[in-house]
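Please treat every number below as a calculation from the coordinates, not as lab data. Bear in mind that the values here come from a model prediction, so they are computed numbers and not experimental data. Cβ atoms are built from the backbone, for glycine too; each structure is taken alone.
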Structure 1
Amino acid sequence: MIQFKDVVKAFGKQTILDRVNMTIDSGKTTVIAGPSGQGKSVTMKLILGLLRPDSGEILVEGHDITKMRAKALNEVRTKFGVLFQGSALLDSLNVFANVALPLEERTKMGSEEIRSRVLAILAQLDLTGHEEKYPAQLSGGMRKRVGLARALMLQPEIMLFDEPTTGLDPENTLEIYKLFLETQKKFGYTSIIVSHDIPKVFNLADQVIVINKGKLSTFASPEDIQQSEIPDIQAFVQYTMGKIYLSREME
C-alpha cells in the first residue's frame, strides 16, 4: 500500500530521515514508534504529501506522490482518513454536523442520504443519542469516537492516527484501542498509528517501525524489538517496555 524508498528529509542541518526504506502492507496495522523528536509526525506528513522529501520516493499504491502536482496529490489524499491528536472537531458544530462535513464538502449526496450515512456510522461507534451535542459537552473518549466517525465517512482505504490517545486516562485509552481494532477489522482499511503510548499500542500492531536517529527499524512483534541487538533500540526498549512484555495480552 505504501513504500518509502531511500527517503531523505532534513530541516537545516538536522537530518530527520536518512535514506530510509519501509513497506506498509494493505489491510494491516503498522505502529510507528520512537523517542520524542525523532520524526514520527514528519513521517506522517510525508505519507500525506504535506511535506516533500529532499530525495527518494514515496509510493502510494505504486504511484510516487513526490512527483505529483496538486490536483493528482489531492486525488490520492481521498484514499486517506486522519484522526488527529486532538480530534480537531469544529467547536461551533454539533456531533452530527462535524461527522456530516466530509460528505457535504466532498460529495454530491443529498441531505437525506447524508443523514442516513451519518446516523449509521454514529450507531456503529455507539454515538447514537449524542447527535446534537457540541464538542465541549463530550468527554475526551467521546471526542475521539466522533473524530473517528468523521474520518471514516468517505470510506478511506488508509487511516492515519496521530497520537490518538493523548490526554486520555488508562481506561479510556484501552477502550479507544479496542475500538480501533474493531473498526479496522470491520472496514478493512490499512492502519498507521503514530504513538508514544508504549507498549499498550503494540497490541494492535501487525508490524512496528521504530524511528531513531534518522533510521527506521522494522519488527514483526514487540518481542522481536526486545531481542534487537542495536544499542539505541535496546535503550528505547528498556525505557518504554522493561525487560518482559507479552504483546498479545490485552490488559
Structure 2
Amino acid sequence: MSEWNVERAVTVLAEAEAGRSDRGPITDEWPELDLETAYRVQDEILRRKLEAGEHIVGVKLGLTSRAKQQRMGIDSPLTGWLTDGMVLPAGAPLVTGELIHPRVEPEIVFVLGEQLKGPAVTAARAMEAVSHVYAGLEVIDSRYTDFRFRLPDVVADNASSARFVIGSVARRPEELDLALEACLLEVDGEVVDSATGAAVQGHPAEALALAANALGERGLALEAGWLVLTGGMTDAVFTRPGGSVAAHFTNLGSLMIGCE
C-alpha cells in the first residue's frame, strides 16, 4: 500500500461515497492526520465536485450540539461544504439505496444577505448578515462504519454530508427568538425527539459566527446568497425505505422527507 497523504485520503473517501461502501476511520491507519490536513482533504474533495459540474451553495456545521459531541467523543464543532448536488427538492423522495447508512436531523438554516468574513465575528454581527431563516432537514451519511470516527476523520469526510432539504417558510431573523424556536422530530408519524435552537451552541447565531471565523482562518468567507446549515438540533435518526422523517417548528413551518 502507498503511504497516506492528502491525495490517497481523497481517493479513498471519494471511492467510498461513489461505491456506497463504508470503511474504518482513516486515523486508524494514519494517526498523524491532523485538522489542518483534514481540511485540505475536504477542500480537494470539493474541488473535484466543482470540476465535475457541481456548484457551492453554502456551508454546513457539524456536531454543534453538546450532546452529539459527547456521544461522538468529540469536543468541537466543524464545518463542511454544501453543493447543489446535495439538494433534495421539496417533496422528492430520499433514495436510500444511493447512500450507505443515512440519518436525518432537523436544523435551523440561514440565508446570507451579505458576505460574512472572520476573524472576530460575533453572534450579533453574524445575525446582521442574515437575510432569512428557514427550517431544514439534513441527511448525513458517514463514509465510516457505524459513524465511528475522530474529529480529523469527519472533517476530511466533509462532515458526513449527503443531502438536505429546506422548508418553504421564510422568516426575517428579527421576527424570531431562535434560542427558543422549538422543533418536534417525527419518524413514521411518531414524535421521537424535540429540541430548541439553544441546542445549537446555545444559539444558532453562535454557530454562524463559528463558521465565519473558522473559514476566516483559512482565508475564506461566507458569501452573500449562501445557505448555512447550523447543525442538528436533535440527534440524527435512521431512515428506512418506505419510512418518513418530519420536523415541525414553532414559527418555521413543517417539512418531511419520504424514503424509498
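General observations
- Answer label among 1, 2 for the case where distance in nm of label points 7 Å out along Cα→Cβ at positions 13 and 237, calculated from the coordinates, equals 3.4: 1
- Structure (1, 2) behind the derived value 3.4 of distance in nm of label points 7 Å out along Cα→Cβ at positions 141 and 157: 1
- Sorting 1, 2 by Cα Rg over 2.2 N^0.38 Å from high to low puts 1 first, with the largest value.
- Parent structure of the calculated result -7500, given that helix-only ellipticity at 222 nm (-39500 (n - 2.57) for each DSSP H run of 4 or more, over all residues; to 500) is the read-out and 1, 2 the choices: 2
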